[in-house]
Structure 1
Amino acid sequence: MKIIDKLIGKVAYFLWETKEGGNRLAELKQLHNLDYVKNETLKQLQEEKLTLLISHAYKTSDWYRSIIERANIDPEKKISLEDLKKLPVTTKIDIRENTQKFISTNYASNKLVTAKTGGSTGVSLNLYFDELCQQKRNAAQMYADELAGWEIGARVAAVWGNPPIARTFKQKVRSYLLERTIYLDTMDLNSTSMGAFVKHWQQFQPEVIFGHSHSIFIFAKYLVENNIQALRPKGIVTTSMMLLDQERVIIEQAFNCSVTNRYGCEEVGLIAVECDRHEGMHINSPHIILECLDANDQPVAPGEPGKLVITDLNNFGMPLIRYRVEDVGVLSNQLCSCGRATPLLKRLEGRVADFLKKADGGQVAGVSLVERTLTKIPGIEQMQLVQEKIDELIINRVKGAEYNAETDSHLIDEFRQVFGSSVSFVINDVPAIPQEKSGKYRFSICKI
């Protein structure tokens, strides 16, 4: 029965994709073909795409035309990766205050695919993509899903906020044939909703679970605590938030399956994804150029943390060149043992807004601090750090099973070693970490 069901889903998808022009499957095939090419071939592909993008942006983007001229770049010549570094970094403020100037004059904005970022970094953006760009992004997502064990036609369980609801007959048919997904709403995670989702899962029999990292962790913890061992997917895809090592352990225990972690954003789509070796995340180099820069916008050495800056090689509707995504990460100079040619993003260290400030001018990677503390001090299940003043740190702490009278004093001692004696610490005993409006969670928030 499962084989027939998946065949129905696969046939429906191929028929729909053929009607849509076939660009997604063609791009998916291309991504797989590039898996094991030589590094020089991948670099050549990037520079060919970059040359087309710079020429297009010069001719049709009011924002980039003057910037390219000031950088003394000839848009009619081949553009190298070194040439790219001559251009200044594009910021979220640049986009928000000059959105129409970014949009290519070759496109009417009302004909482009639109999206909006949630503004959790402090700046909400309106974004525009041409249709081919969107289809290539869909292909990249399919490529990443396949690394986790998904196949076209497979059923999916999604732990996601504000899920779509099929109301009309046409929507229900589309949902059954193409989307093939059941949802656990991250805006309503409780024992009742998760219990109902378990029953729905057992009826629906999805092969892959996909969703917000921390939300999947909450569901996995519910399964472990209630000794529910019947949910056995082929793959797990965590995304949208940093995946903590402690959460990965619980998720894999609950589902008896390895986690595939993925990193992307609304602005550029898939950035990087793990393979089954879990030695880092493979950068989506056929679609983007990823740089890691210091405070002066200069490249940092491999293994050193820096601000991530991305050039989207696909979006000709609204070019984004050297766009700072406000995340901090670490690039690796090692290739994965799987043999793929794409370079590795060794790890994420959080958003720029997740870094906490010290009185001496230094900064602390808040998410890394949370992760280290959860490992070091027993009795804490979850934790969120909020900094509103330079001399005070608010700690929202969820008690764990091993919590005792000394846990909080150990917690304060740990943070005092990091921030010094001039900082006061306020511990709030909370039942759970609060969600953002998007349904995501933030473990470290700096409001200074």
Structure 2
Amino acid sequence: MAVSNKIYNVIDLKTGKLDPRIFSDPDIYQEELEKIFGRAWLMIGHESLVPRVNDFFHTYMGEDPVILTRDDKGKIHAFLNMCRHRGNRIVRADIGNAKNFMCSYHGWTYSNEGDLEYVPGEEEAYYGALDRKNFHLVEARVETYAGIVFATWDPCAPSLDEYLGDARWGLDVFFNRLDSGTEVVGPVKWIEPINWKTAVDNCSDNYHVPTTHLSAILVQGRHFGLPRTTHEQQFESPNKHLFINGHSLTLRFLERPDQARQTHGVTQENRPVFEEYYRATLSEAERRLGSLRAGKLQLGNHSLFPNGVLGFRLAHPRGPLATEFWHFVVLEKGMPDEIKRALRIGNGNFNGVSGLFEQDDMDNWRGVTRSSLTPLARKYSQDLSMGLGRAGSDPNFPGTVAERYTSENNQRNFYRRWEDFMNAEAWEDIPIEPGTADFEGTATLNG
């Protein structure tokens, strides 16, 4: 379990023992910024945040500030928000529309294609010796999946399609159902005193729900008519717990094709509106996804490696003991306004900054993070042994599928994936699983 010569062995896949130092060690954190956030494909925005030419949205890749912009030709770019002169930030606004970005320090001005277009005193102060072509803004590779914008700093990274791999088979159920696509609302932003990994690994933890969220579950039952979630239900559930190409997913079976795919925001009063919407869109969804994915499955709690949390929610690292959460609500563009409003409110009430579930989870994540701070506590490994040896292939689902919906298989494999990135010298050392899933239907990576 010890770190030796920069080779990380933090998870024992035979016993499930996890070295807790990865949650608080500042040196490990700095290496994560370089080897994980400097290499992986990261969710940074959505096309609906920059719908018009010259729109921009300020975002992050790890701790690096990034300008997501759509140039006047309609192409999307992601630039490091850093002037190439002295490193000052160029863009200070969260969102806007601009053809050019001027650094407020000395006035160096860049186009929204990243070119250095103007330097005060270029002839007088620099004597005409400055070659502006050498000072293009630092640019990340950009690709999109179903409207979500991903970026990577590493020119040797595989394509986004390869990076997501067969995980898209399950993600399509939520993100890629209809021809019209999705739009997002947000973000709501806040800081939590936790290590970023605790929130990500929790996305596959069904075991905690009946205990951690008991008070919220009782509220849901009283006001929304939802049945109480119990451990017994979780243990007997036919739902699926899958690890696919580095990503952690859960898939739930629908009782009927017109069942609401959401929980938060659905009430006894508006449930008929949701059901009518899913009945009306079922044939289109079946054309795009096939009958199984369109009418029988719901994407449950999930995470995309490294820091995508529960849909399009981002856990930005802010040090080993702090994480900045960005909460977006994903909506299908054609949803009735009544449904969009219900989902905005419902998601905020349960998973937003003041959400009932979020408060429960944050308290646990803080405890897990801080348990690694003292010399005594660091002597004792955390235990992720649930379901050891109880996962494998499934003829109907891609990836490694746990025998039970309640399992720690995804968590163990998340930390194994963490090791893949941290121990690799380059992308060629990081394994990518070949795709084998049957993507029935017409949906593609880009719609």
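We did not get these values from a lab; they are worked out from the coordinates using the rules stated. Fair warning: this is a prediction, and the values are worked out from it, not measured in the lab. Cβ atoms are built from the backbone, for glycine too; each structure is taken alone.
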Hey, helix-only ellipticity at 222 nm (-39500 (n - 2.57) for each DSSP H run of 4 or more, over all residues; to 500) derived from one of 1, 2 reads -8500; which structure? 2
Can you tell which of 1, 2 yields 22.8, 69 when Rg and Dmax of the Cα atoms in Å is derived from it? 1
Output the label of whichever structure in 1, 2 has the greatest value of percent of Cα pairs over 20 Å apart, for residues 282-417 alone. 2
Comparing 1, 2 on FRET efficiency 1/(1 + (r/R0)^6) of positions 130 and 354 (r between Cβ atoms, R0 = 25 Å, to 0.05), the highest sits with 1
When relative contact order in percent (Cα under 8 Å, 6 or more apart) is calculated for structures 1, 2, the one with the largest value is 2
Just checking, which of 1, 2 has the largest value of mean count of other Cβ atoms within 10 Å over residues 42-49? 2
Out of 1, 2, which one gives 4.3 for distance in nm of label points 7 Å out along Cα→Cβ at positions 18 and 218 as computed from the coordinates? 1
Upon calculation of distance in nm of label points 7 Å out along Cα→Cβ at positions 306 and 338 from the atomic coordinates, which of the structures 1, 2 produces 2.5? 1
